[in-house]
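Several structures are given next for inspection.
What follows draws every value from the coordinates through simple rules; no lab data is involved. Everything numeric here is computed off the predicted structure, so don't read it as measured data. Cβ atoms are built from the backbone, for glycine too; each structure is taken alone.
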Structure P
Amino acid sequence: MISVKKAQLIISKNIRPLGFESVLLNNARNRILSQDIIANIPMPQFDNSAMDGFAVRAADTKGANKSSPKTLMMVGVSSAGVSNDIILHPGECVQCMTGGKIPKGADSIVIVENSSGFLDSKTVKIFKEAKIGEHIRKRGEEVQEGDVVISKGTCITPSEIGILATFGCEKISVMIKPKVGIFVTGNELIEPGHKIKLGQIYNSNFYVFSELVEQSGAEIVMSEVIKDDKDSLQKSFSTALQVCDIIISSGGVSMGRFDYVREVYNELGVQEHFWKVAQKPGKPLFFGTMGTSLIFGLPGNPVSSFICYMKYIDPVIQNSQNKKRNSEEHQGILTKDFPVDSKKHRYLFGKSWIDSHGKLLCTPTSKMGSHMLTASLRSNCILESPPGKHELKAGDKITINLLNWRKFK
């Protein structure tokens, strides 16, 4: 049995980036950028109007008000998407729509509400004095040409999609998603929708893993529910080892009479790196490699497998794509006691929140059994403590792992 830190170190040494590929912009959502996105143009590309109105020389509007307007000659129209080479001279103005190019010689925009309006007239009355630069978007004020607008390792969300489109990116270089196989084992498992019999349980791990893998940003290429039968396990695992970058199985890795998973992995030539970790829950945790494939055998209890996935597999999927990650590990203050184990690293689901004084507080779930998946329902984090002689008391600090789809409450 090895420590949590040693287990994490062994896994990290076996992570390999999978390379990159090019995808179309409309297929880039939730993918990880493999290179920086450099601005090939400034943004805005040219000085343009932020409002509908008139491009003027501010000096020509000095002292203008409703009782004493300034009258200017209207010499043209500048609208969005239409290039123009208009030059503004003293005493002149140009109708300028939002996004329209600012004519040479103009240094301000008077909004249409402060004028006599867009009339079929050769002159325009200005009812308010303009200030230099007013309502003008300056060339490059948002982004300069050559700036890094999105860094590699960023997960592409709707915000990044918008920026990529803004800078004309049709194809995007992204990291290749790990191909994942999910296998849930157990004779006692029955699928939702079927009538349950005494001794059976509904299969939750299969659906939890499917959601977690999607959340992590990997691609599921195999998924099966397998009975506790060596031949079936060998057939499925053998295929998975040929097509999957990561294999996840739950159940069958402990000391039970029908726990064949570890044995089958070894028979197929998987190199075992460890089998037991000094942690609670999740002591029977298998990790092995074969070629470039990483193999994880997780416990069958739903809380154990959920927590083991978040602590060991999710980081592998993120790191194999070189994803930039904000730290999800924080130090908080307990509001209730936390049970510390003398020999094992201890994990529990919990709630965390920021109080009115800005302090990060947390409380562990009262449901501590590794079979009690309802402990995850109202939790937004996993609390953890290394082995120790005394339990942590309310007011003590503890490590908080924020679930990456949750926020502090």
Structure Q
Amino acid sequence: MRLLTKTTLYFLSAMTILLMVAGYIIFRRFSTELDNRSDKELLQEEAAWIAYLQSEVAGGITFSLRTPEISIYPVDAPPNDYASITDVKGGPNGLSYRQLSQVVSIYDISYQFNIRKSQAQKAALVASTTKILLLIFVGLLIATLLFNWLISRNLWNPFYRALQTIRETNLQSMQGTHFEETDTKEFNELNAALNAMTKKIHSDFVNMKEFTENAAHEMQTPLSVMQSKLELLLQNENLPEEDVQLILDASTALQRLSKLNQGLLLLAKIENDQYKATESLGLKAVTEKYLGLFSELVQDKHLKINTHFENDFLVRLHPLLADSLVSNLLENAIRYNYEGGSIDIRITGKSYAISNTSLQSPIPGEKLFKRFAASGREASSNGLGLAIVKKIVDMHGLAIRYAAQQGVTSFEITRL
């Protein structure tokens, strides 16, 4: 749930409770005022009847009157000093009444006064007033929520802008990332912390890239020297067979280390965006070139190559990266194939796909394009081929999809 929604719900809950309490208090005060007004009218009516009896009844004559609203009759009871006023429910016609009751002595004769006043008018007035109050409260609540939402949304705009900046930031372009100042202290503190954090992350990233690139570059020369020395040793015809085998093993390990070093150097250069594409090129010609270069490996495994070239797949890539992309995918299809297997290459104007038969188990999604994650599958693999392919694809607005089912592994590259 969004923070703005949460704050609005909390505000709504508090406002609802406050409005309910305020509505109840207003209703009670209004009802009490109506009752007081009704009581005054009952007392005034009683006083008028008492005055009437005092002027019209004399000489021991008694008076009696019984109607649904007024009952005056003689009783054998002492008079009361104060009238009693109560609510009577379920009166005649099912109506509710406000009733005054009192025993009054007139010329030494006690009379019971029961005067009722219908509450129908009060009920109608209360109902109408309640509806009006409810409409006012609902309108006030909606208006308050709307203003609160608009104001809160405006207040949270700096936060959403900072969030959008974070989403659009990547390590390569982090140097130009800056979080703006606002007129809110808390957001200024947040943005200041984010600016310091991005600066530190970018600095660490640059240092790491420089270290990787420099280390890979500096290692290449001694590796080349060691490789040449081993090749010179192998030219010595007096070496025992055991020493020759040891030198061959060392040379193989050194070649793998050299390839690993070159792969790391290539990744560092790709991440540094050092290979600028000047024009679009087709992958069909690149594929045909590497099919020729890898022809001996294909023949050694007796692989069948099936090509389906409908249209050329044009991409804006540096030629070196195009070579690396195709060679890694094709080499991967050859390396993890089996004797007598097949490789299918399909090129259209919208996609580039390579699939191959394989007895290897599918690569888990979380390890597919990770560096060194798949190096254990093949002794000659340095574990960087698919990582390089993924980096090239991501840096050039392309997408790659992997599938493995029924003994067939496939990679398909499309445009985003």
Q. Of structures P, Q, which gives -4500 when helix-only ellipticity at 222 nm (-39500 (n - 2.57) for each DSSP H run of 4 or more, over all residues; to 500) is computed from the coordinates?
A. P
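Of structures P, Q, which gives 8.5 when distance in nm of label points 7 Å out along Cα→Cβ at positions 75 and 387 is computed from the coordinates?
Attributed to the structure labelled P.
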Q. For which of P, Q does mean count of other Cβ atoms within 10 Å over residues 27-34, calculated from the coordinates, equal 12.9?
A. Q
Q.
Suppose volume of the Cα convex hull per residue in Å³ works out to 206; of P, Q, which structure was it derived from?
A. P
Q: Compute relative contact order in percent (Cα under 8 Å, 6 or more apart) for each of P, Q and report the one that scores greatest.
A: P
Q | For 20.2 (mean count of other Cβ atoms within 10 Å over residues 107-114, calculated) the corresponding structure among P, Q | A | P
**Q.** Label whose coordinates, when log10 I(q)/I(0) by the Debye sum over Cα atoms at q = 0.10, 0.15 Å⁻¹, for residues 19-162 alone is calculated, return -0.47, -0.74 (choices P, Q)
**A.** P
Q | With FRET efficiency 1/(1 + (r/R0)^6) of positions 11 and 35 (r between Cβ atoms, R0 = 25 Å, to 0.05) derived as 0.40, matching label from P, Q | A | P
